[in-house]
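Multiple structures are listed underneath, in C-alpha cells.
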Structure I
Amino acid sequence: MVATNSKQRLYPTRIDLPETTRTGVIEILNHSLATTLDLKTQVKQAHWNVKGINFYQLHELFDQMATELEEYIDLIAERATALGGTAMGTARMAIADTIIPEFPLDLANDKDYVVALADRYAPYAKMVREAIDQTGALGDADTADLYTEISRAIDKRLWFLEAHLQGN
C-alpha cells in the first residue's frame, strides 16, 4: 500500500505528464524510496555484523549490495524531483513508510544473515514489480522502465542470496 502524502507540493516542470499522473507516480516513488533506504541500512547492518566461515565473502557481497541500493535510492529520489515532487528521504520518513520488517539482532551465524537478507529482498522485489505495473498503468513508461531496471538487479541479488542457502 502506498502512503498518501497530502502535503506533496508539485513544482513546475516541462515534463508532459498530467499533474494527476505525476502526483500518483511521486507517491509510489516515495514509498519505494522509504523501503529502499530501509533495505540499504539493513544490508549495511548485516555487512558490519556478519560472522562465520564465509565472513569475508559475505562481508564483501553485502557491501556491494548496499552500494547498489544507494544507486537506486538516487534514481528513485531524482525521478520524484524530476516529476516536480519532493523526495521524502530522511531516516524518519523511511521508518514511517517501509514494508521491510526490522532486522533481527540475535543472528547466530553467517547463514542466518543470508536468510534475513533474502527474507527482506523477496518482498522488496515484489514491491518493485508492483511499482512497474502501477506506474505503467498511470501512463509513466519512463518510471516503469526505471523500476524494470531495478527489478532485474534485485532478482539477481535475491538469486545470489538464495544460492548460498542451497545444498546445505
Structure II
Amino acid sequence: MEPGRAEKDFGRFDVKTVIRNIYILFSRSELQIAGEGEEIMDLVELSAPLPAWFTEDDLQVYASLYEKSGFKFPLQMPYRSVHRMMKWVDPTVEAPAMLIMCEKDYCIKFPGMEDYIKSGMVKQFVPNLETVVMPEGTHFVHEQSADEVNKLIVAFLNNHVLTG
C-alpha cells in the first residue's frame, strides 16, 4: 500500500518519540482527534510525562524493537486490511474468546462501541466471547495491570482446556 497520512506523520519524528506519543495519547480516557491542519503526533505536548506505569526503560526497549521492525505492520493490521477481512464468507469466531477492556479505554468511546460490547451484540460474531470490563485502566490495561490481566487469562485458559 502507498504510504499514507500516518506514515508521513510518524516519519517526522524518531521512533522513540512516536512510541512515547502513542503511549501518552492512548493512555488517556478521552478520544483524541486531530483537528484541521494537525496530525495525531501534534496532540502531545513535548513536556507531557509518560504514564506512571510506563518507564523510560520500557520506552527504550520498545523503541529499539520498532527501530528494527518499523511501523508498517502495525499500521496495516487491522486498520488498513479490514476491507480484505470483509470478504470472508463467515466472519464468525466460534472458538472461546476473551475481551478484556477498561471503562476508560478511549476505544469504548467510539460511537456505538460501548453498546455493541456491553449489550452482547458482539456475540453475533463471537458467540463464545467472555467480556471483562475493568473499572480502572486504559487502552494498555495489559501493561497497567499485568498481574490482574494475567490472572484473568490463566483462569480463562483453565476453563477452556481441551481434553482428549
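Things worth noting here:
- Largest in distance in nm of label points 7 Å out along Cα→Cβ at positions 60 and 92 among the labelled structures I, II is structure II.
- Computed -0.69 for log10 I(q)/I(0) by the Debye sum over Cα atoms at q = 0.17 Å⁻¹, for residues 36-107 alone - originating structure among I, II: I
- Identity of the structure behind 0.20 (criterion: FRET efficiency 1/(1 + (r/R0)^6) of positions 12 and 116 (r between Cβ atoms, R0 = 35 Å, to 0.05), calculated), options I, II: I
- Among I, II, which structure scores highest (criterion: mean count of other Cβ atoms within 10 Å over residues 100-107): II
- Source structure of the calculated read-out (helix-only ellipticity at 222 nm (-39500 (n - 2.57) for each DSSP H run of 4 or more, over all residues; to 500), -11000) within I, II: II.
- Structures I, II were compared on mean projected area of the Cα convex hull in nm², and the highest value belongs to II.
Read the figures in this text as sums done on the coordinates, not as results from a lab. A quick note: this is a predicted structure, and the numbers were derived from the prediction, not measured. Cβ atoms are built from the backbone, for glycine too; each structure is taken alone.
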